[in-house]
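Visitor: Take a look at the structures listed below.
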Structure P
Amino acid sequence: MNQLLHFLDQGQGQPLVVLHGLFGTLDNWQTLARRWATEAGLRVVSVDLRNHGRSFHAPGVSYELMAADVLALLDHLALGPDLTLLGHSMGGKVAMRLALDHPARLARLVVLDIAPRASDMHHQDAVVAGLLAVNLATLQTRTEAAAALARYIPQAGVRQFLLKNLYRDAHNRFAWRINLPALAAALPAIGASVAAAAPFLKPTLFIRGGTSDYVSADDKLHGIPALFPNSQVATVLDAGHWVHAEKPDEVFGLVRNFALSCT
């Protein structure tokens, strides 16, 4: 029996389920989630995927397992087939996996800045090295953690994003909310492609950052239409991989219009 994922449920109306990316949490989406709930009139369910945020830790990490976790949550919340499923990066591949395997469970799909093809995960090696360099046993302040990360990760924004996973446990000791050993070991699985014998035929919106290379021209021409023939690709100019953080107004509007216009 699957353990239940941690989630936040807000608003009323058509449901929108939001899945974060690697090393993220549902907290990364709360500004947009509140706007979709209050301004767009959607019921927004933000989710912590396994080994992330406040959800359970488990050794298994695969898109099949993560999609099954989300499916169990949909069952728990009795969410019907009218929902929009949205995922960013790793969460986008979880969303694709669920849509391809269980197309009747959703009405439409939104994928942010990831393609179904395999991803080279070597760019995460420095991130994992930086996280492992933070000595939790002796750590006294968040500033010390930031300094340890800085030796491996020069981008201040990436360090700030990762440090959102750092918290004090019941014994007032620093700990990671992410299951770092499991995720580090599973990077090849997280980079795996998403494939299927049959395509997902319902409306699908891919949103890519204009300066990001996670969705290529070949993905737009071949990889995405092969699995998602009823899809469109929207490019947000001057945005990178974290397109929703860099251009929240644009992403808010794209998702609102897509969720409410597709029937």
Structure Q
Amino acid sequence: MTVSSLFSLQGKTALVTGGSRGIGLMIARGFVEAGVKTYISSRDARACAEAEAELNKTGTCIALPHDLGRTDEVKALAADVAAREQKLDILINNAGAAWAEPIDQYSEKGWDKLMAVNLKAVFLLTQALLPLLRKAATADDLARVVNIGSIDGILQPHIETYAYSASKAAVHHLTRNLAKHLAKDDINVNAIAPGPFETKMLAPVLAAGRAQMEASVPRGRIGRDDDMIGAAIFYCSRASAYVTGTVLPVDGGIAAAAYTQMEFSL
């Protein structure tokens, strides 16, 4: 086996939820350029179509718009993929939402929305696509599930995003649980916990204080597309065949620095 083959995804088939923008689009672009037949989904049909047109310039991308905040739409997305594919090599559970309000006003509507999109949909979509993932999986060429969490699920965020941080911490734990039970099926399950990246979700924060945000990152900058693409390709290639149930912070060192400061203060 050559080193380059360890990281090859050529000929694979993937689904990236939330793939029309932000981190999902970064990963989808990396996959398409790596020779992966890539399905993307989000609730915004127009954004999906635009991303599909862009990515088809360099490879194969198919848009399947669905609102994963609704259980019937989660099932419909799984059915759409099953109608087109006999197997699925890679599932990237990236679709997510954010909600911030002071604790005294934090609404049940916001809480329920985030738990539905950020957590429940991750489990239900993985569950619904297990038949296709199992068909793709072999002992020498595993199927992969990668859940996109957040460093807000590791550290306590400064912004009052109670449901967001709780849902992402739950995604991290769900990842470990799924990894344990799906290992026997030759399916590896891991999570990426992004720090600050150029996304629509983070845009208001960056607009208000980009320099301050960059200064808080030990690497001194916001995450770039290739930072996320590299992590996703590692988790979905033979290079990580013996890695499952992990949560990888892709955050420029924020989480590590926070723990170091905690130990020093103790």
Structure R
Amino acid sequence: MNHIIPGIVISFREALEGCLVLVLLLNFLDKVASPHLKINALYGLCASLFVSLLLGLGFHFLGVELETMENFEQLWTSIASLVAVGLVTSFIVLMIKHGHAIKQYVEKETAVNLTAIGVFFVSFILLAREGVEIAIFTFAGQYNAFSIVIGIVLAIIVSFIIYFSLFKVSISKIFKITMIYLIIQAGYLIWYSIHDGLGALNGLGIVENGSVRLTKLFDLSGTMLNHENGTIGLVLNVVFGWHSDPEWLQFLVQYIFTFGIFAYWIKKTKRQKIH
């Protein structure tokens, strides 16, 4: 359960973003009387899927190889988690800045690249970003592959509903709810990265047992707040990335990051309303 729900939500969010970007791009090509360029946008989609799948398979086989090297596996997953956090943070910041005007953003990028090769690269770059993020998130967060597929399928279904207007869907509300979860999961990945990094360095003898960096801030693992099997703790872990026995460094970095991003989002939203 810990990895199924986050995997579904994250892959749904990223895949939905990609599907809607493609829909906006195709609709814009119709609007500017360039429907013949749609095939290039679809070529860009295929190329982005190929790159994303290739990267995903690469991460999978890397994980299999690293399973034989316990400490190095932890170190690499720690690094992968930090890379994932960096990518998703840049995505979150981009969406906070331009999410309210994503249609204008896609149309502007397409308008200045209105050639066969230009449309191909616009499609490829915009869509590959989502696929690469899903691949890195899956590896770094060790999300269940089945949950990733469920999320992508749900995103495709919702995109068809929106495209054919079968019924009204508030896409802005969907984005806001999934953005909240995305920020929380990015904070979780920071916790996970520090946890694995410290564990690997401890196993390699670089950080010794008893080091202040390994000191627990608190330990509620013997209560219903246990993040692995506690009645309340398990739910908090899935929804908020809660851990019942965090090292102080992990706890501080995770929640400073999480609340910092939320504060930035609120500040930007207020400025956008004023303007």
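No lab work stands behind these numbers, since they all come straight from the coordinates. Remember, it's a predicted structure, so these values are computed and weren't measured experimentally. Cβ atoms are built from the backbone, for glycine too; each structure is taken alone.
Visitor: Given structures P, Q, R, which gives the highest value for mean projected area of the Cα convex hull in nm²? Kindly include the intermediate steps, with their values, before the conclusion.
Guide: Working: P: 13.7; Q: 15.0; R: 16.6.
Comparing P, Q, R by mean projected area of the Cα convex hull in nm², the maximum is at R.
Visitor: Can I ask one more? Can you spot which of P, Q, R the value -27000 was calculated from, given it is helix-only ellipticity at 222 nm (-39500 (n - 2.57) for each DSSP H run of 4 or more, over all residues; to 500)? Don't skip to the answer; put the middle values down first.
Guide: Numbers: P: -9500; Q: -14500; R: -27000.
Here the read-out was taken from R.
Visitor: Match the computed value 1.1 of distance in nm of label points 7 Å out along Cα→Cβ at positions 28 and 228 to one of the structures P, Q, R, and report its label.
Guide: Details: P: 1.7; Q: 1.1; R: 4.9.
Going through each structure in turn, the value belongs to Q.
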